[in-house]
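Visitor: Following are the structures in question.
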Structure I
Amino acid sequence: MQPPLRVGIAGLGTVGAAVLDILSRRAAQVAGRAGRPVVVTAVSARDRTRDRGRDLSAYRWFDDPAALAVSDEIDCLVELIGGEEGPARAAVEAALGAGKHVVTANKALLAKHGLALAAAAEAKGRALAFEASSAGGIPIVKTLRESLAGNGIARIYGILNGTCNYILSRMEQEGSSFAECLAAAQQLGYAEADPTFDVEGYDTAHKLAILTSLAFGSAIDSEAIYVEGISSITPLDLRMADELGFRIKLLGVAERVGDAGIEQRVHPTMVHKTSPVAQVMGVTNAVTVDADAVGELTLVGPGAGGSATASAVVSDIADVAAGTFGAPFGRPVAGLERAERAPMQRHKGGYYVRVTVHDRPGVAAGVASRMAEADISLESILQKRPPGADRDKLGRSGEPVPIVLITYEATEAAIRQALGEMAADGLLAEPPQVIRIERD
């Protein structure tokens, strides 16, 4: 048997501790599959004195993760620090520069610096492995890079953030507000004290940038992603979605449009209740791939958590130990396509549009007229009066009234044009709600 692969772990939080646990419990299994033992020889973390519930005396301690990265005592750096800059970037760059393999779960680092890091790994003939970066325990990276190598992919989309899926699921089931469900998620540890990164879609965008590159053989272009979060979603929107046969999910979507353009977007989305992703509730993640040979493939599983993420990390470590690795993004960096950005204004699809209008004669007709002028065909129009509102003798409540419009295929630009005209006409009592409908 070959000599052991010596591993250094930078970052001993929940995931780092779980990696140590798996490598200890499953040492023989990992060695059998990799053809050589895997041994953790050194670690690094911010606080040496913190009680991590395990004896770390067998490992050499480094206060500086960059020093760990270049140590002669390791062959592979496992970076679990997080963040696109700072110690994480310094450690990964140092490791690759010193000819070490790198395994990371850091989606922010890869979304911003992935191409440069991949080029550095290729130059040294070393691995840059990141299965845990995009969907926790779901093996989507290897699926795209290896299992679907013979497929042309038209679209990839999915639920990539468990926090948002938990909040939307709870809002739907309980009829509670976004704020109430966010507070519950924070109490349960599903959301951070500052939840902006999750609920405003940035976490999903980082993951989507990585998956887009793997799916389409394109250079990572995180700046091209349209990002919109879930904080504007109301219980009314969820009730209307239910009545119309939909659920609302925060999706990351990437698809090829035209000959060269790739559209990347993160936003709340109406999905038909019959679709696989609509069935995914709570903190679970799901990714669907539309491919020409295999058809539609959906992978569902835990998108976060120490054990699930550590499972993906250990899978990468085993590949490094076995020597089964290639170009990080499936092909050499020089061969990645520089795809045209497809701006959101050109997006075509169905839309759910909720406008709250002043309850007076001619308003509904004015709304319909502005949609028609923008060449938008309506599949349905529903008016929902506030429950218990007093009505005058003509049937008008005097209160603002929500009108829900479901459109046939339209462009984002046309929808925005029509809503702008409605606002200019004084028809709208409050800002409109726009939710895109994802086709099956």
Structure II
Amino acid sequence: MTKKTDAHHASFRDPSGYMFYDGKTLRRVINPIYFPQYNKLTESGFFKTLISNGLLISHEETSVSSEEIIITPEKIPFITNPYEWSFEQYKHAALHTLKIQKYALSKGFILKDASSYNVTFYKGKPVFIDTLSFDFYEEGTPWRAYKQFITHFLGPLVLAKYHGTEIFKMMQTHIDGIPVKLISSLLPTRSKLSSVLYPNIHLLAKMESKHSEDYKAETKITKLSKKAQENILESLYDYIKNLSLKESSEWGDYYSKTNYDEAAFEAKKTLIKSWIKPLAPQKLIDVGGNDGTFARTVIDSVPDIIVTDIDSNAVDFNYQQLQKNKETNMLPFVCDVLQPAPGIGFNNTERNSLIKRLAAYAPDVTMALALIHHITLSGNVPFEKSAEFFASFSKYLIIEFPTRADSWVTSLLVRKREFINHFDFYNEEAFEKGYLNYFTLEKKETVEGTNRLLYLLKNKRYESQ
């Protein structure tokens, strides 16, 4: 029998069961308190339907006893969190949750947990990953996870509509959802005229603020018919489906602003592809990869690809492209290299930091193109520090170095004004010195038609391989 002390840090709160690692395999223990629900969900075909429709992560029963049932979920290569999603990703995660609740209700069940952390992206689309988040529906009772849905999904999405996707970062400090009163206070007064936002956010916040025992007692005996609940779900679904984001960004159309011509652009793609192919990577990450253009040069030969970018619009465009092209082996998400997502939650371990997740992902190849000058000149990060960052998770690193003659580098240096001389260290020799502390040089070439150098480096930890 497994021990509760073995529980994965992301699942220790759940009385129904917990996750644990058996060697390198993640498994889920189901406690006896949840046996009735689990057995009914299994025997009725509920799980089978959700899994076959790509709504719930699949699992296999590993062992069954009177003390515990152990299931082994399908392995997901990399878990992203809500504060790393683009607007469309967040929308789709919300709609995905509503679809599951609507189906559950039709089959006599409910989704008892509507946390946005129960959804991640896999094979190009959202998937629900908490198998134990379902319970029996009791006639006349409201959806118990309703408020959680508002604070985890509707609230963040509406705030992003008015204030931009930076608002999603609030989920780092509000792992249990953004408080309704805070959401209400940040929305414009005109939003109270919305037939969806007024009852689901503003009125909810108003009722909460009363803090009266009468109100608390009233909430315990609230009755809501199944039909009324279905109407609420439909209303939320239609509203979220039609939400749009009007937010421009500096880098959203990055490749229309490149400082080299199409021939150089194609030469760069050819060079990258020729370097990656002999390495035969199973996993690749393109850090600062914008809309995934360069990662797509190897999408047919690399089974699993991650593309990150600081710009939510670029990530959105990438996400829409992979859906249009039915590319199931690419995962885009939002990442600021200068501020990688930290570990959060109780003891800072409920959700792993980006660095920890990348180390566990262990990509065979990391690409960092048109990125080092931003890290060094915009972020004031010394070469050795950025080299240490990449070395913490990379086996092979393909990194582009724009020289001082590159127009973008020139532009960034000019912005340093009186401190421009401090950045005399930004040169080819200093770059190599910093990176060769952690990597060995495999290849180095000038990208044809540019003032940029491309390096293929190998982490010294893998020198014997």
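What follows is calculated from the coordinates using simple rules that are stated; it is not laboratory data. These numbers come from a predicted model, not from an experiment. Cβ atoms are built from the backbone, for glycine too; each structure is taken alone.
Visitor: Given that distance in nm of label points 7 Å out along Cα→Cβ at positions 98 and 346, derived from a single structure, equals 4.6, which label among I, II identifies that structure?
Guide: Working: I: 4.6; II: 3.2.
Working through the options, I get structure I.
Visitor: With distance in nm of label points 7 Å out along Cα→Cβ at positions 314 and 338 computed per structure, which member of I, II shows the largest figure?
Guide: I
Visitor: Here relative contact order in percent (Cα under 8 Å, 6 or more apart) has been calculated and equals 16, so which of I, II was it run on? If you can, show how the numbers build up before the last one.
Guide: Values: I: 16; II: 12.
Answer by label: I.
Visitor: 87, 48, 34 is what came out when Cα extents along the principal axes in Å was calculated for one structure; which of I, II is it?
Guide: On the way: I: 87, 48, 34; II: 72, 56, 39.
That value comes from structure I.
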